[in-house]
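Read-outs: derived from the displayed coordinates by stated rules, not from any lab. All of these numbers come straight from a predicted model, not from anything done at the bench. Cβ atoms are built from the backbone, for glycine too; each structure is taken alone.
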Structure 1
Amino acid sequence: MPIKLHLGDIVELKKEHPCGSKQWEITRTGADIRIKCLGCGRQVLIPRPKFEKSIKKIIKSFEI
């Protein structure tokens, strides 16, 4: 069952980004997820199944 993800959610990933941050903001949802690093601003497009496996926890949820 897929995790409920919303635009604007802040998530913490298991692996640290090279800039040192683990927190990312979700900027696009669907079959692929676009996330933006909150440390350096870099954006990455990841397939949803791979992204869901890499989530450690949801820090802030913007549920409607």
Structure 2
Amino acid sequence: MNYNNFMEDIFEIIKNRRSIRKYKKEVPPEDIIKRCIEAALYAPSARNSQPWYFIIVKDTE
């Protein structure tokens, strides 16, 4: 892997990130939801305690 390209990609992701203030009504595909949760599982935690829980709400009410 080319370290410089990797760092440029990461820099672009960080630079272009946005805070979401208005959400779309469409539901993301199940595979995208699963990939997001999988990515979140790799987030560091104190002493690798991984104290998080994920709740997927599909019903708008």
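From 1, 2, which structure was helix-only ellipticity at 222 nm (-39500 (n - 2.57) for each DSSP H run of 4 or more, over all residues; to 500) = -13000 calculated on?
2
Looking at structures 1, 2, which one was mean projected area of the Cα convex hull in nm² calculated from, given that it came out as 6.8?
2
Given a value of 1.3 for distance in nm of label points 7 Å out along Cα→Cβ at positions 16 and 40, calculated from one of 1, 2, which structure does it belong to? Numbers along the way, then the final one.
Working: 1: 1.3; 2: 2.4.
The value was obtained from structure 1.
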